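What follows is a group of structures, each given as structure tokens.
All of the numbers you see were taken from the coordinates with simple rules; none came from a lab. Since we're looking at a predicted model, the values are computed, not measured. Cβ atoms are built from the backbone, for glycine too; each structure is taken alone.
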Structure 1
Amino acid sequence: MKNLIVSIEKLPQPVMQALNSMYPYGYDHKVFEFEHPAKNEVYTAIRFSIGDMNYVIKLEKREKNIDRWFDTD
């Protein structure tokens, strides 16, 4: 099996159609977050397998909030 991380905007059309047919009412219950430490970014994503390919589909990204780790007093 091959593994691929791809953003939803760059997802091939057949894979997008398969994703929509598998989750016709949405996939909010399957969403998870992962962090890219070198870029200080957090991604919201979903895992999806089709054929011999495993996808991690990035849905959204945001800056990692590191302010909570510092004491402001």
Structure 2
Amino acid sequence: MKLTVECYSGRKADERPVRFWLGGRQCEVETVLDQWYDPESISYKVRADDGNLYILRQQTSTPDRRWDLVSFRRIRA
């Protein structure tokens, strides 16, 4: 699923996600739990302010650096 992500930019651009939008709903990133790289992307496991876990992936190998929702796990009802 394609999504819009706003990132913190500190020492480098798009250092880590801080909020994202899914279907018009805004989610604030409370914690980045994990981060990993592969040759074509960077993935982040985050806990959002709705209490749920998400895996967000940024395609670093494409000019638009598109973001995708890879996984979702509902924690709170």
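Consider the structures 1, 2: one of them gives 0 for helix-only ellipticity at 222 nm (-39500 (n - 2.57) for each DSSP H run of 4 or more, over all residues; to 500) as calculated from the coordinates. Say which.
2
So Rg and Dmax of the Cα atoms in Å, computed for just one structure, reads 11.9, 38; which one of 1, 2 is that?
Only one of 1, 2 returns 11.9, 38 for Rg and Dmax of the Cα atoms in Å, namely 2.
For distance in nm of label points 7 Å out along Cα→Cβ at positions 22 and 54, which of the structures 1, 2 scores highest?
Biggest value here belongs to 1.
Tell me which of 1, 2 gives 23 when you compute relative contact order in percent (Cα under 8 Å, 6 or more apart).
2
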